[in-house]
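Peer 1: Right after this note come the structures.
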Structure 1
């Protein structure tokens, strides 16, 4: 009985504080932002130090206890971290270890059993091009390079062929690795009220590098004040995470033990829905989940223009 009560209290506390883990990939991009006072110094040296302090024993960056099927994610994260260290000419030994990891695990690129992170076929080749610009020699053969650039061309062709608003937003969300293909003025149309692009530290950092946008700067500064020197992969995530918790508790049939917490989440979501809050309206998944939970919980809500517009944009 005591263990049940402890579990209930633990879940209740999760409603009050959502823990987001540090993303080495996003931290690396934030670390690459130069200081406005000197292009030869990082604006956020703490992020650079975080990378220096958090390389794993195998030479990679990322999850400590990584699932073997997530090697592509580790390759992407490791290359981003290498670029950040190379950008500021630090951590030579760690760069070598990271390059060795990439060389040893590059075969995962063609492994169909590997899970491919969103945008990997565009992001990884884009970072390879950045490495070239830095005169960083990667341990990849001509055949390796042909393979990754072929994958990128196929993915870009697919996106350009449909030319839907959803694909335009998808490519904009990967703009940190799009290089010369990025139209930053158009991409800034996706900037949110909090100053970010897609609530993504990496994409926002890239925009700050290219455009020196003050709102992007304020978003990253706020993020570092909240999380220290390592940033999460997306922020804020509170709304969707809370809704997922409500959904899970209802599906497990134990929601009756958390009525106060659930009602608080749904009341706030209901308020945001009618205010047209971009946290809900600009994200298809959050919008759809909000609508379903509010409707099934008895709130007076209809799809209306908001939901229709969200689906059209996506």
Structure 2
């Protein structure tokens, strides 16, 4: 009896070792012979090969099944759905939990950008946005708020908020949701974004990174469109026209400015300075937002402070 127990124990251990070794080997192989063989993600792999992240392995961002119980459960669920459902690349989307986990992995390499983001307004939380009493008095939170804040939220506004009573009484139902960031890396960046292979971001110094961000031909930014659950490269966004009365005063073509304007937008009549519009004119016309603003913290360079305020006050005279 003892020999049988010992035999099966050794055999089980050997099987586990073989499985673990095979899985570890699988994770180190060329994705074209592993991940990319699944039709659901072959498109993503093709884009990854042409991106600045081409030297970053799949597991560096997506992790492995052995990292935690949740990771194991997630990967097994993927395998189950692969064989039981007919999904295509267009059907695969990140949940908010996955997007937050991926953003944390972004920070492992992009530490300076993470620190900059944390120091600025774009690191705002759900509580900051949806429980702002003064703003809620002006406008009741509704589904389109998620277009800019909480793009990856898995539910609708009624799932997030309890809005009985007045604005002072409105609150987020799930307390664990309050301190989650409402605008993450993936709001403005697409990981599998096609760019020339020569632009390896990790090997660039700060000056080169800044120069890359300014190149409209290869913008490193892309807007996550919640309604479509996909990214739109910033240079593919519709050009914006800004008016002062009936006069056309600006036609926005800069990719990064167009990205900013998706949330910092004028009113429906596209009037200069309306709503949250920050369009510059005069000597600053056609200047990209990131010329004056740090793209992650949104902080201004000292020499450009109050530019928008001066422009609009001059225009109103």
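Peer 1: Of structures 1, 2, which gives 12.1 when mean count of other Cβ atoms within 10 Å over residues 86-93 is computed from the coordinates?
Peer 2: The value was obtained from structure 2.
Peer 1: If percent of Cα pairs over 15 Å apart, for residues 70-149 alone computes to 73, which of 1, 2 did it come from? If you can, show how the numbers build up before the last one.
Peer 2: Details: 1: 53; 2: 73.
That value comes from structure 2.
Peer 1: When mean count of other Cβ atoms within 10 Å over residues 30-37 is compared over structures 1, 2, which one is greatest?
Peer 2: Numbers: 1: 19.6; 2: 14.1.
Across 1, 2, mean count of other Cβ atoms within 10 Å over residues 30-37 peaks for 1.
Peer 1: Let me ask something else about it. Starting from the value -19000: which structure in 1, 2 was helix-only ellipticity at 222 nm (-39500 (n - 2.57) for each DSSP H run of 4 or more, over all residues; to 500) calculated from?
Peer 2: Working: 1: -19000; 2: -11500.
Checking each candidate, the match is 1.
Peer 1: Quick check: 38 is what I get for percent of Cα pairs over 31 Å apart, calculated from one of 1, 2. Which structure matches? Present the calculation step by step, with values, prior to reporting the outcome.
Peer 2: On the way: 1: 38; 2: 43.
For percent of Cα pairs over 31 Å apart, the value 38 is produced by structure 1.
Read-outs throughout are calculated quantities, based only on the coordinates presented, and are distinct from any laboratory measurement. The shown structure was predicted, so the numbers you read here are calculated from the model rather than taken from an experiment. Cβ atoms are built from the backbone, for glycine too; each structure is taken alone.
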